[in-house]
Structure I
Amino acid sequence: MLKISRVSKSYTPGVKAVDALDLEVKPGEIFGFLGPNGAGKTTTIKMVVGILNPDSGSIKINGHDIEKDPIEAKRQIGYVPDEAQMWDKLTGVEYLSFMCDVYGVPVNERDKRVRPLLEAFEILDAARDPIGSYSRGMRQKMAITGSLVHRPPLWILDEPMVGLDPRSSFLLKELMRSHTDQGGAVFFSTHVMEVAERLCDRVGIIHKGRLIAVNTVQEMKDLFAKEKDASLEEIFLEITEAKLPEEQLRSLAK
């Protein structure tokens, strides 16, 4: 579904934001992409969706190279960025119509695909209002809806829970699982370790541009946990060397 091979990207000469990344996401799985701020998560996602070009390496989506065959590769993707940039003067309905036009969704299919999502996210009535009047959460719901209109095989989400209320977050997780149950794949980044631990079939941890671990959550625990009941958060802190010594923690708490 998604194959990233030896991909690197630098913004500053000699400093790699992403360093020789190898990663594969398979059909039917939810893959959580974890890492500290600045680790390279968003840079990687922007290369996968074609916003940024890698300095080296290749990215294939359903067998289509994102640089050599960008149009067909992008047809395979539904993308929700960490902060959706939308046209404020368009209504939600106009925005979704535009997304359907871009992806060639048949006119007689549009309502049956869009309406259930708008109803589930409780924004059906708001869909006729200008997007400029939306809260961040409403924008996120509209972006999620727009990303699914063409039923993409690969669904890519960058910090998708930010701005969502608990009910909408739950619905999003249900949609992610439903997507993979139907043979699609989900690749998403998150800082919420509890969500990754409960939801993901596999997780990958990127740190300073390099992928340092890829496994199921249970395999992560078997390999890295110092204690039997360690959480994914504790493992994450341990292997990214982010855990502070007890003395330093005590001094910070004073």
Structure II
Amino acid sequence: MGRQSRSQIVVTVGPASTDVSTILRMIAGGMDVARINFSHGTHESNGGHIQNIREAAKKAGKTIPIIQDLAGPRMKTDVGHAFNSKETEIVTQKDISDLDFGIKEGVEYIAQSYVGTAEDIRTLRRAIQERGAKIHIVAKIERREAVENFDAILEEADAIMVARGDLGLNVPIEEIPFLEKEMVGKAKKAGKPVIVATEMMYSMVESNRPTRAEVTDIAYAILIGSDAVMLSDETARGKHPVEAVEIMEKIVSRSEVTAKTGSINSL
């Protein structure tokens, strides 16, 4: 491809994209960071994803950091999953087991689901330190409580993920663009990386091209200063994982031109 974007593209690796050849094509298309969702799969299958990502990165001559996304206290619902308010611990026993596995596999980042307070981040950090590891923590903002405590969470976390899927179930959906803008702005001011995630090109789970609204959504994230945008189901289980990365790279690169120059004219 031509120009490579400055902003990072986080790609979720799953059953549809786990083979080395597909990962190599996604790297060539603009993939910068890999995410593995530990809400799904087993240590065996997720370990296979990690092994294939490492092998593909080595073949490509690039460094591809891995985000291990912990499940957190979630429960299944008719429409997928949601925060389990009956769970007493934000860092669950499954999370601890998965954390041990992630440390053994050498993941670079841990994404913590359903963060509500800064103390939740400190709890996970203590668990990491007790195991003699040093791994950056990405706080996923997907609860109303996290929005209310955002400033303290931002101070404690190493990075922020605006996880709009669950967030849209916990706050009025029409507030999402404005919360996204506010949180991205605060993270940028604090000098901490911020990822905008969830349903950025969801139509590409089936379609070979995004909707115009999805293109605008990605461009908006870049224009307000996001450091990274993320693909989830589009690459984990979608029919067109490579194309999704390639198209996102084009949109991000083009958006950066206007973000930098203020002009709508492309180079």
Structure III
Amino acid sequence: MAELRNVQYQTGAGARTHDASIDEGLRTYMMRVYNYMALGIAMTTVVTLGVAQIPGVLSALSSLSIVFFIGIIAFSWFGPRMVLNAKSETMAHAAYWAYAVLWGLAIAPMVVAYLNVAPGLVAQAFAITAALFGSMSLLGYTTKRNLTGIGQFAVMAMIGLIIAMVVTVVMSLFGAAISPWVSFGFSAIYVVLISAITAWETQEIKQMYVASDGQAVETRKSIFGAFLLYGSFISMFIHILNLLGFMNQD
């Protein structure tokens, strides 16, 4: 998240005034962030449901799950930097929409499997995710407390968790027996960590706003913010769906 603060300093965001024009500009800026995020979720939904209609593609995607897992981790790391350093709005948009499509392809096998067996769980997981994400993002937007320490701790813990998840997947590929409770534990911890990260990200995105930014800079910042929040929302949804699936096993 260091890039967030770098952008803020580079654009000269010192002490902010709190007059009506600044508040209105901030609200407009944050609405753009959330609108881009919502459109990204819609794109992912379209891709996932589209793939569901093509069994051959769905089967191929299932066999490439590890490739997509690695690709998403890499894109989550490099994508935001691509957006901030993009020389044009088109490049920033391309990076974001490619990320949304990649997620759609990656989660299609899992989501379609649930839709075929228990479609209600998918809707339930989405509703819970929306409520939890919205609550944490609102907390990050409204709190006066500096969430940097909490956010950075959650990120470091998340890195450790992802490493543990990768090791577990590799072990399973080599025939090791992995208890379903391990997956449940990973998902439960992930949801807690991503919730904290969501609040921190929202606070940082809010602090990026500078009233004097030109349209191009503000657009890149909006896409950058949407990129971060979108990734948090989708990954939160997947792990909540996994938790619900585990708890609803016969």
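Could you tell me which structure in I, II, III was used to calculate relative contact order in percent (Cα under 8 Å, 6 or more apart) as 26? The read-out was computed on structure I. Could you tell me which structure in I, II, III was used to calculate Rg and Dmax of the Cα atoms in Å, for residues 33-112 alone as 13.3, 39? Attributed to the structure labelled III.
Looking across I, II, III, the calculation of helix-only ellipticity at 222 nm (-39500 (n - 2.57) for each DSSP H run of 4 or more, over all residues; to 500) that yields -14500 traces back to II. 3.9 is what came out when distance in nm of label points 7 Å out along Cα→Cβ at positions 217 and 241 was calculated for one structure; which of I, II, III is it? Derived from III, not from the others.
The numbers here are math on the coordinates, done by the rules we state, and not lab data. No experiment lies behind these values; they were computed from the predicted model shown. Cβ atoms are built from the backbone, for glycine too; each structure is taken alone.
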